[in-house]
Structure I
């Protein structure tokens, strides 16, 4: 019996989990959810009601990074997890914590009328894009010259940030970040996990 993955196509957390599962060669039963009508079976497995949720061998894994690490423990032919743990953790914590907050503020300015959108943009650039640009000027990926868990964990969020205002993003002086992003966007791995699935009904 295949592991069951509850997912939502455009969710960055689900995206990185799908990429790790695909890279590791793990087949799953994909259950695409509707955010406004989450399936009862998913809520039974994980009451917090967010994707991704992986149900495997009687266990439930409902954090995207845990799903990624579970997949990579099964198969990691290119050494995605063979990088400095402390540095990789710092990148991911910064992305999943303060940068995600700023990303939401960029995406939904109407929800944050007290905030100046330009200040939010500047904060996101200082926090994430400038350090990424510095790292990527000296290596192809964030942790060196081969792809790692860090690149795949962060990529879907930078993709969202770029998509908020593509023209504005294109005008930013971060050539290395743009090249890194485009490489992921054009990769077989990313495109292989972006197929559309019918909504799962219990």
Structure II
């Protein structure tokens, strides 16, 4: 009996630790720094060359905030038609596939990067990049999902321009297989965006 009690106690102590391993807290996004908007717009460009340099957590937090953060009054950093806010952003990097939770400012691990890389890396340069975002949404007949994703990747592109990061929006992917890896049901993969530092 004592063994059972001790065993149960040990399991209950271990469970939060196991759960914590699947949650990555992000630093608060930096909202009072950066390049003037018009300068970032002028500098925004597509770049397909990436070094293996890691994107640190602060930049990751800033990128995700630009894409799909909560800014004020429970609003998003991008406009959404009818304020639907029906989109999700996944971040793929060496440590896995992670779903962004803007309200909690964290990432929840939903899979391993190796399981999705074959389907997002149809172009070789993607293999060198440290980060790919996957934008998903429930499709609709008005094209809202595509518009929302476009607003999100434009914000990310402007952040990258201001920070000196390369990025490229990519549709040369296996949409259906990515959806299967992510376990999507009603949602569909809309587009991806690959991000990383250029060679210095």
- Message: If mean count of other Cβ atoms within 10 Å over residues 58-65 is calculated from each of I, II, which structure is the one that comes out at 22.4?
- Response: II
- Thinking of I, II, which structure, once log10 I(q)/I(0) by the Debye sum over Cα atoms at q = 0.24 Å⁻¹, for residues 34-129 alone is computed, gives back -1.34? II
- Message: To test your reading of the models, identify which of I, II gives 1.0 for distance in nm of label points 7 Å out along Cα→Cβ at positions 122 and 178 when calculated.
- Response: II
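For helix-only ellipticity at 222 nm (-39500 (n - 2.57) for each DSSP H run of 4 or more, over all residues; to 500), the calculated result is -14000, so let me know which of I, II that is. Don't skip to the end; give the middle numbers.
On the way: I: -14000; II: -12000.
Source structure for this number: I.
Comparing structures I, II by volume of the Cα convex hull per residue in Å³, which one has the largest value?
Looking at the calculated values, the largest one is II.
Of the structures labelled I, II, one was used to calculate mean count of other Cβ atoms within 10 Å over residues 26-33, giving 12.2. Name it. Mind showing how you got there, number by number?
Numbers: I: 17.9; II: 12.2.
Derived from the structure labelled II.
No value in this document is a laboratory result; all are computed from the given coordinates. Note that this is a predicted model, so its numbers are computed, not measured. Cβ atoms are built from the backbone, for glycine too; each structure is taken alone.
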